[in-house]
Structure P
Amino acid sequence: MAKGYWIAHVDVDDPKVYEKYKEANAIAFAEYGARFMVRGGKQEIREGQMRARTVVIEFPSYEAAVECYESDAYQHAISIRAPVSTGDLAIIEGYDG
């Protein structure tokens, strides 16, 4: 079964409040087996445009990635994040070749 991934690009306007979002999202991530592959590290944009922060999160399956996003716990985390950041997020099925 192919893994699932969240790929997000985010600009954060209030780092203090964003830390509260990170605390809140940890609950959903633990429940759905999420593992950070990339979490806002150094990046060089070589083509196109991106936001300041990139995050890649791996889940055991595509279904788990979708269920995590739709969970009450993660929806609560979004309510903390949304007022202090702008972002793009895709849920993607991994390649199982």
Structure Q
Amino acid sequence: MLIVHVLVHVKEDQVEAFRAASVENAQQSVREPGIARFDVIQQQDDPTRFVLVEVYRTADDPARHKETAHYQKWRDMVEDMMAEPRSSVKYANVFPDEAGW
């Protein structure tokens, strides 16, 4: 599994629009066979900050995700909503592992 945390800082007046667009994208993303989980989380003490937690089954699945119409729609829609460019950090799961341990 490949876990990606996408860190997003949104303009204050765009929080609700970003949230709605990201939830719509997540609802479509979890239907992709290569995505095990897709969470949209919002920081409690700073609602302009979000993390998208994307869990992919293989290292090839993020590229497939970026080819989907719903991702491309989200990407284009939220581009001007961000206070700064988004960034990402990639992780490998330690527990549970693929055997469920």
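Annotations
- For the set P, Q, ranking by relative contact order in percent (Cα under 8 Å, 6 or more apart) places P highest.
- Per distance in nm of label points 7 Å out along Cα→Cβ at positions 26 and 82, the highest-valued of structures P, Q: P
- When distance in nm of label points 7 Å out along Cα→Cβ at positions 18 and 34 is computed for each of P, Q, the largest belongs to: Q
- Label whose coordinates, when helix-only ellipticity at 222 nm (-39500 (n - 2.57) for each DSSP H run of 4 or more, over all residues; to 500) is calculated, return -11500 (choices P, Q): P
- Given 3.1 for distance in nm of label points 7 Å out along Cα→Cβ at positions 42 and 74, calculated: source structure among P, Q: P
Every number in this text was worked out from the coordinates using simple rules, so none of it is lab data. This is a predicted model, so every value here is computed, not measured. Cβ atoms are built from the backbone, for glycine too; each structure is taken alone.
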